[in-house]
1. Which of the displayed structures (I, II) returns the greatest value of mean count of other Cβ atoms within 10 Å over residues 61-68 on calculation?
2. Once relative contact order in percent (Cα under 8 Å, 6 or more apart) is calculated for every structure in I, II, which label goes with the largest value?
3. In terms of mean count of other Cβ atoms within 10 Å over residues 29-36, which of structures I, II is highest?
4. Hey, P(r) over Cα pairs in 5 Å bins from 0, in percent derived from one of I, II reads 1, 6, 13, 16, 17, 16, 12, 8, 4, 2, 2, 1, 1, 0, 0; which structure?
5. Given that helix-only ellipticity at 222 nm (-39500 (n - 2.57) for each DSSP H run of 4 or more, over all residues; to 500), derived from a single structure, equals -2500, which label among I, II identifies that structure?
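Bear in mind these aren't lab numbers, they're just calculated from the coordinates by the rules spelled out. The shown structure was predicted, so the numbers you read here are calculated from the model rather than taken from an experiment. Cβ atoms are built from the backbone, for glycine too; each structure is taken alone.
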Structure I
Amino acid sequence: MKKILLPILMLFVTISSNAQNILTPVNPIENGKASDFELIIDGEFENKGDADSFVWNNTIITKTKGWGLAVCDNIQCYDTNVYTQIFYVTKGGKANFDVHAYPYGIDGSSIAKIKVYRISDMSDSVVNTYTFNAVKNGAGIKKAKTVSFEVYPNPAKDELTVNFESTKAVEMRIFNVLGVEIMKYIHTNNESKINVSQLQAGVYFIKFIDESGKAYAKSFKKIN
């Protein structure tokens, strides 16, 4: 019996350690106006393996001159001139992972390719692309209803307004950059206001799933 169980156990360990990590943008394409301060593709990284130390690389496929592209992982939001960074996610854990574009009033588009891999093994990687388009006054841009979700003011000091059209009450959750849930509340009547005065200064994320099962996420900055 021992001779039979040992090979089976070894096979199980091998399969488990090679589980594929997941890098998921909520929507891989974000359209907006050149006058927007920033365009954001919210997302998430899920650690399905045994490692807890990772590296992300931001390769710019194309970028309109004058634009900026930046990454926010579960540790912090980085400057537009940072193209690689180490971050940590516990085994089986999930972490916020967003890509931001800054049009600075310029019409154009940009595409970033994000690769995340284990520090100990570059071949154990996952890749996704993030596409941004911005035109003057949003002319010709048709946004899907899945991105009709707004939070303002951003940054916020005492109160945050959330706009989202829904026929039913929606439970929304706020997470910090470490992926820890800080608070939750019920959004109704298309617009709700959240008291964020007790939150510490930093970057936070609002996430929820609507009645059709679609996932939404948005980041905001809390200031004192």
Structure II
Amino acid sequence: MMKLFFSLCLTLVFLTSAFCEDDMQVLLAKAKAGDPAAQASVGTIYALGRPGTYRDTREAAKWFTKAAEQGNADAQFSLAGLYELGRGVPKDIPTAVKWYGLAAKQGNVESQFALGRLYDIGNGVPKDLSMAEKYYTQAGQNNHPLAELRLAQMYEKGEGVARDYPKSMKWYLTVQDMAIAQYRIGYFYEHGLGVEEDRKKALEWYHKAAKGSDDARVAIQQMQR
């Protein structure tokens, strides 16, 4: 839950940055005139409580809704997040899914990931790993690291998809800066899963992972016995 809110806040900050030079009154005038980008930014300002403006998630939801109904994908994502969290509006996962879905169709990567997450854990929607894989793949193809990591895990374990070690390795390699991925890559090389067994490469990957993975440190000790 907190990870989602943090992600939402980062996106909202990004949305606001393009309008930070506008006076709030000028921005409000644009929003009231029907400019969806301005409406989204006003929503952002109320959602975050920027200098000179108190935080008001109800007001944020109002402006996000105006922009979202005009097809603004960032506003659709932000509005979906408010409905998922129940901030400024009643908590309503089906409505969140609706807005995430509309934004996802426009290529909004955070919405694609959010849908994958909801179907993955069955939060307010029936748990459906096939649907989770679908949306994670969309997000992964747009370079969303958490989606890429989850796809690697799903293909490794055969969760919602046929077990496929080469595909799992491919996705782990896309997030090879993560210690958890480095450890799994090392494990694949140690045990010849989807790649030719190579203990030297396994050890190299375990050493990369060692700073952030207890499993990697244990694996190094076991290989060096």
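1. Checked I, II; max of mean count of other Cβ atoms within 10 Å over residues 61-68 sits with II.
2. Going through I, II one by one, relative contact order in percent (Cα under 8 Å, 6 or more apart) peaks for structure I.
3. If we compare mean count of other Cβ atoms within 10 Å over residues 29-36 over I, II, the biggest value is for I.
4. Only one of I, II returns 1, 6, 13, 16, 17, 16, 12, 8, 4, 2, 2, 1, 1, 0, 0 for P(r) over Cα pairs in 5 Å bins from 0, in percent, namely I.
5. I
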